1. Given a value of -11500 for helix-only ellipticity at 222 nm (-39500 (n - 2.57) for each DSSP H run of 4 or more, over all residues; to 500), calculated from one of P, Q, which structure does it belong to?
2. If you work out percent of Cα pairs over 34 Å apart for P, Q, which one comes out largest?
3. Here mean projected area of the Cα convex hull in nm², for residues 96-207 alone was calculated and came to 7.3; which of the structures P, Q was it taken from?
4. Tell me which structure, out of P, Q, gives 24.8 once mean count of other Cβ atoms within 10 Å over residues 56-63 is calculated.
5. Consider the structures P, Q: one of them gives 22 for relative contact order in percent (Cα under 8 Å, 6 or more apart) as calculated from the coordinates. Say which.
6. On percent of Cα pairs over 23 Å apart, for residues 144-239 alone, which of the structures labelled P, Q is highest?
7. Tell me which structure, out of P, Q, gives 17, 15, 5 once semi-axes √(5λ) of the Cα gyration tensor in Å, for residues 72-111 alone is calculated.
8. For structures P, Q, calculate mean count of other Cβ atoms within 10 Å over residues 32-39 and state which one comes out highest.
Structure P
Amino acid sequence: MELRPLGSTGIQVSPLGLGTVKFGRNQQVKYPSAFEIPDDRAVSAILSLAAELGINLLDTAPAYGNAQARLGKLLPGLRQDWVLVSKVGEIFEQGRSRFDFSHAHTIATVEQSLRDLRTDYLDCVLIHSNGEDLQILEQEGVLDALRALKEKGLLRAHGMSSKTVAGGLRVVEEMDVVMATANLEYDEELPVLQAAAEQHKGVLIKKGLMSGHVSGLEGVRAAMRHVLGLPGVSSMIIGTIDAGHLRQNVAIAEDMT
C-alpha cells in the first residue's frame, strides 16, 4: 500500500491501520459477535502479517485491556517501522469505563504507555473522548499536558478521537490529528474532514466498517471506497484478528489507492 501523509506531522501512514482492541479486551465492545482474545502466537502472527501486507499504523489504548503490553512484547521488526497511536482519558476497569482528563493523569498515562510499549516515544496520542469534546478541550488539563509531552519529544503528534462536529472542528484548530467517524451510513462529521484537509491536519477514521456490521465482500468494498475517498483521510482503522479478513481488506484497499 502506498503510504499517506498524516497531515503535516511528517508521519507517513498506511491507508489501513490495525486496531488492537481485540488483542486485550472483549467486554463492552460493539462487534456483531463475541470473540475470544487471541493468545501470543496468534497476535504475533497477525502483527507479522500486517507488516508483510504493508500496514504500519497500529491503533491502541490503555483502555484496551493488556493490548499495549502485548504489543510491547510481540511487535516484530524495528520500532521505526511502526506508527504507534495510543490514547489518554479512558480507564476500563471491572467491565466499565471511566474517564480522567486531568493534567496529572495524562502525564502518568503516557508514561505508562511508553513502558508498556517498550519505546521512548509515541507517534501520536489521542484524547479518548467521552462525548464532551469541547468541555474536555476547554476545561480539563489534558491538552496542555499533551503539548508539554510533545515539546519533550515523548510524542510526535497529538489529537482527539472526537465524537461531535463542534469538537472535531476545535481539534482541527488546536491539534495535529483528528480521529472521526465516517461510514456508508454516517457522514455527519464530513465538515471536520473538510476542515482538516484545508488545514493539512491528519485524519484517522474509526467505525468505517461500522464495527464489523458491514456485510459481504461488496459491502466492504463499497465502505472502503467511500471512506478512503473522503477529503483529508490519512488512514482508516480496522479491528481484526482474522488473517483472512486482514488479507482481504488490504487487497481491497490496494485496489482503491
Structure Q
Amino acid sequence: MKIGIYTALSCAVGLLMFSQTYAASITVPSAEASTISEAMIHARRGDTIWVERGVYREHVLMAPGVALISRSLFGAVIDGGGKGTVVTMGRNNIISGFEIKNGTIGIFSDGPGVEIRDCRIVNNWQTGIITVRHLPVIEDNIIAFNRGSGIQGWDVRTTASSINHNSIAFNGNHGIALGGNSEVIIENNVVAYNERFGLKVLDHEENVQVVDNNFYRNLYSPHPYPPGNFSFDPAFIAPRTSMNFKSDPTLCCKTKSSDNEDLGARLNY
C-alpha cells in the first residue's frame, strides 16, 4: 500500500545520495544558491537539491544525475512566466513534489533514467509532459488544465518505466497522445474530462499496453478502449477550486487498480 509515498521517496533519495561518496545536498534558497537554476550550476552527479516552499519564477535545466525534490508536497512552485519549457530533464534525473505551471511546456524529457513523481503539472499553454525516445517513470502526478495534451510521447521505449497512477484531466487536447514506434505500459490512471481523446495512439502502434485505467467523459472515443479498462465517474472532490483530485468515497465506485490501490494519483495532500 502506498502510504506517505512522497515522504518515503524523499527519504530514499536522501539515503541513496548519502551513500555515494561524493554526493552533496544543496538547499534552495540558501547562501549557496538563491534559485534552483543556480543550484544546478553547483550540483554534480549524485547530488540532491532540496527546495523550500515558495514560488520560483525560472526555467530549470537539470544537470545529469541530479535529484530535485520539494521539501513539501506542492509547496515549491516552478512558474515559467507564460513561456518556454519550465523544466528540462537530462539523464538519470528525479523530480518530485513540485507544482510546475505557466510555461509553454511543463516538463520535457528525452534522456534515460528519468523519474517524474508526485508533481502537479498544470496550467501550461501547451503540453504538460513531452517525452521523446526514453519513457520516464511517470507516476502519481496530477496533470491537468494544460491547454494542449496532458502527456505527449514520440518514439518512446522502455524496459522498466510506465505511465502509472496519474490523474490526467481537463486538458485542452488529448489526455495521453503517443506516436512513432512507441512501446509503453499505461496502467492505473484516471483519464477524464479531456477535450479530445483520452488516449490517442497512431493506428500502426502495436506495443502499447493499456490496462486498469479509468477513461471517463473525454470528448472523443472513436472505438472501445482495450479490455480490462473502465469508465466510471471518478468523483473528484474539488478539482477546479483547490486542485483536489481525490475521489469522494461516498460517490465513487470501489474499483481498484491492478496493484489493489485506488486508481489515479496516490497523494496525501
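Taken together, the values in this text are just the output of simple stated rules run on the coordinates, not laboratory data. For clarity, every value in this text was computed on a predicted model and none was experimentally measured. Cβ atoms are built from the backbone, for glycine too; each structure is taken alone.
1. Source structure for this number: P.
2. By percent of Cα pairs over 34 Å apart, the leading structure of P, Q is Q.
3. Considering all the candidates, the number was obtained from P.
4. For mean count of other Cβ atoms within 10 Å over residues 56-63, the value 24.8 is produced by structure P.
5. So the calculation was done on P.
6. Sorting by percent of Cα pairs over 23 Å apart, for residues 144-239 alone in descending order puts P first.
7. Q
8. When mean count of other Cβ atoms within 10 Å over residues 32-39 is calculated for P, Q, structure Q comes out on top.
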